[in-house]
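Listed below are the structures to be examined.
Read-outs throughout are calculated quantities, based only on the coordinates presented, and are distinct from any laboratory measurement. All values reported here derive from a predicted model rather than from experimental measurement. Cβ atoms are built from the backbone, for glycine too; each structure is taken alone.
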Structure I
Amino acid sequence: MLFSLMALSYAQEFCVKEKEGAFVDDPYIKAYTIRAVQDALIEANNRIDCADKSSKTIILKITNFSSMPIGYSIYQRANNYILNIGIELDMDGQKHVYTQSSYYALPSGSEGDIPKRQAFEDAINRIKDNIVSDFIKK
């Protein structure tokens, strides 16, 4: 218990803000990405507090969000894709860039956007793990 209180007292405070015009139009992708970065900072024993003026501001920017077909059905319709995502964290002029790729399949049109969102979540969660390891090292 004492150790956890000491860890909190020495934790840095961050405020994560998105760069204007840097996100894709999907509000789910925006919210999930911001939440994943905040969760990563918390897992790295830091605090999120945008009300405190002494908090370090991290500007979050999605630099790449694209999906490319990589496989086709016997009817020549794309049914396998690779999703690429890249984000940039800018903290006091120091930039950290993270990229990941994930595969998904749409064997029929009945799934809608679910496989693409699952691939996005998988890629962001791997980026989150990289952010945690980078901020623990600091």
Structure II
Amino acid sequence: MACRLAIASLDGAALSACGLGSTLPPDAEWRICCPSNRLAAKLTGEFAPTAIERKKGKAFAIMAAPLLPLASAEAAKTFQLARDCLVFELWAERQQNWPPERRASESDRYQRERAFRLSPVLALALQIARKEQE
């Protein structure tokens, strides 16, 4: 479900198996295939109840059930953020005049700003997670 970077040469059969066209448009240099927002929301909604029950117990899961649609929609935004950040990082790698430190700082800045635009709640959760890692 998560975006993973895999560099591989895909022949027509492999592209077809992924549901992609066998040729790229002449001006495209690369492509990326990631889960859609709808798929991420659907899968998050499916696994969230079990995950909550395992982590917090059955009673908590029952009490939290009415909030699951909202919570699942917010959680699904993490997959959109991962996808967007991956594309930015691929773009940043192509900026040959940027040293590695700038690529890292620009990617970090992009993640913070994109998270806030997707959801202030997501941005706050990322900020808290960063502080806990320090």
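Tabulated data for the structure shown
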item	result
Highest-scoring label, criterion being mean projected area of the Cα convex hull in nm², among I, II	II
Structures I, II, by Kirkwood radius over Cα pairs in Å, for residues 49-112 alone: label with the highest value	I
For helix-only ellipticity at 222 nm (-39500 (n - 2.57) for each DSSP H run of 4 or more, over all residues; to 500) computed as -12000, the structure of I, II it came from	I
Source structure (of I, II) for Cα Rg over 2.2 N^0.38 Å, for residues 41-80 alone, computed value 1.09	II
Source structure (of I, II) for distance in nm of label points 7 Å out along Cα→Cβ at positions 25 and 73, computed value 3.1	II
FRET efficiency 1/(1 + (r/R0)^6) of positions 65 and 105 (r between Cβ atoms, R0 = 30 Å, to 0.05) - structure with the largest value, from I, II	I
